[in-house]
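Every read-out reported here was derived from the displayed coordinates using simple, explicitly stated rules and does not represent laboratory data. Please read all numbers here as calculations on a predicted model, not as lab measurements. Cβ atoms are built from the backbone, for glycine too; each structure is taken alone.
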Structure I
Amino acid sequence: MDKALTDQVALITGAGQGVGQGIAFALAKRGVRIIAVGRTLAKCEATIAAIHERTGCQGLAIECDIGQIEALDALVNEAAGAFGRLDILVNNAVSAQISSLLDASIAAFETGLRVGPVATLRLMQLVQPHLLAAGGGNIINLASSAAMRWDSSQYGVYAAEKEAIRALTRAAANEWGGLGIRSNSILPLAQSPALAAWAQYRPEEAEAFMKTVPLQRIGDCELDIGEFVATLCSPESRYVNGQSIALDGGQVNLG
């Protein structure tokens, strides 16, 4: 167990499954107490129950649709009050629209913006004072390599949402780095329910895409993504700030 992270508290959105759950598991192994947030309470409760069974670590499940921006103040107040502090914020929840620009739904785009960059910004604003009170902390925002695809057709709207998150992360790194708060983005490729749904929806494209991964496998939500995030939150990574890091087996060249 990483003693440096023991008893820290992490608020993770979209923690009921997939990458969010994998990050929760990896942090909990290091003694971090998890606030698992998601639209489906039962899934978040299952994450916390699994953490307690595996590690004995405490946690709390909170039901919240982060696209409802007005609900985020109460969310952060409850999360901070649960264990008296917040040290880590992981903005993972997403609402994706994959379509051509002409077919894109403005309503769906607005939803994606609320769940993505707008909620990310608001949560960063609300959590920042708690990170300061804890003596510093970490913000991990999930972005995507969609904007770096060799052909961004059908992915423009989704890429726009995720690129906005990268821009916010970089700004936070510059504005708050001197206060002891590090902010970084990860661009993961993992065996998540979202990836499985995409592969089922676009099987030929998915098959071709998988062949472009140099390591020839898709990442594990906990072992490949979660473990890296835990390392990124550790003192060993104390000089890493404002970066976009692709966790995709070498598929994307961020150059």
Structure II
Amino acid sequence: MLIHFETEASPGVRQYLPYDDRTQTLRQIKDYPRSFTRVPAQPLIDRPLTLSELTGPTEIERRLPTGNADFSCLVPGGPRALGQFMTVAGRITDEDGAPLAGALIEIWQANASGKYIHEYDSHQAPLDPNFIGQGRFLTDAEGGYQFRTIKPGGYPVGSNDWWWRPPHIHFSIFGMSWMDRFITQIFFPGEPLNEADLLLNGIPDPEARQRVMFEPLPTKVTKTLNILEFRRDFVLRGKSKTPELL
């Protein structure tokens, strides 16, 4: 993530420090040919950020449809998709701990067989008629969120004859402005395929790799709903303001 800071010379003006590359997936990954074509070959051209990048999007929930955050079935109360029933919960805050209320979260994932509903997915695994694998929802007043889904399966990567992606869920989070958008993949701890995943292990910092893991919550059995529970908190930008001289 970029870091927001202000200075005495420009109070209230949002500026951004570069990413710490150690916490990001490598731009070019050995044995992953697509990574060499998906990043710019030349440095990006630096340009000032304008009002549209620093203040939007506004009322995003009116621009993009949101749902009830239950992706385990197509309609409420309808047939449930096949696979391990699970929930993910957490909070979205800035780095000062302030909640981000009304943040838009998008998720997308494969089904329990490792199959996406996408025309370019050539994996020979079955689709699930009761699972769409994507959707949007908003955080509450405390920055909290929760959604139900089915644990995704692993799947082979077509460009390699040995590499399988481990189970993971994609997240896209819109903060207070376009510059606060955060896109990542979150993985499940203990999965054997984690050890060989080029993208997960393409993050050089071991501590940063742990921040893209779900936290399993204590298991429990109830009479009404048996479900595995996971947690993942997200921290977007906050203030790193230069201290005022007293």
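Looking just at distance in nm of label points 7 Å out along Cα→Cβ at positions 87 and 103, which of the labels I, II belongs to the structure with the highest value?
I
Of the structures labelled I, II, which one yields -12500 when helix-only ellipticity at 222 nm (-39500 (n - 2.57) for each DSSP H run of 4 or more, over all residues; to 500) is computed from its coordinates?
It must be structure I, since only it matches.
When P(r) over Cα pairs in 10 Å bins from 0, in percent is computed for each of I, II, which one produces 6, 26, 34, 24, 8, 2, 0?
Derived from the structure labelled II.
If you rank structures I, II by FRET efficiency 1/(1 + (r/R0)^6) of positions 31 and 47 (r between Cβ atoms, R0 = 35 Å, to 0.05), which sits at the top with the largest value?
Structure I gives the largest value of FRET efficiency 1/(1 + (r/R0)^6) of positions 31 and 47 (r between Cβ atoms, R0 = 35 Å, to 0.05) among I, II.
Consider the structures I, II: one of them gives 16.9 for mean count of other Cβ atoms within 10 Å over residues 215-222 as calculated from the coordinates. Say which.
Answer for the origin of the read-out: I.
Work out the source of 26 here, i.e. which of I, II gives that when relative contact order in percent (Cα under 8 Å, 6 or more apart) is computed.
Answer for the origin of the read-out: II.
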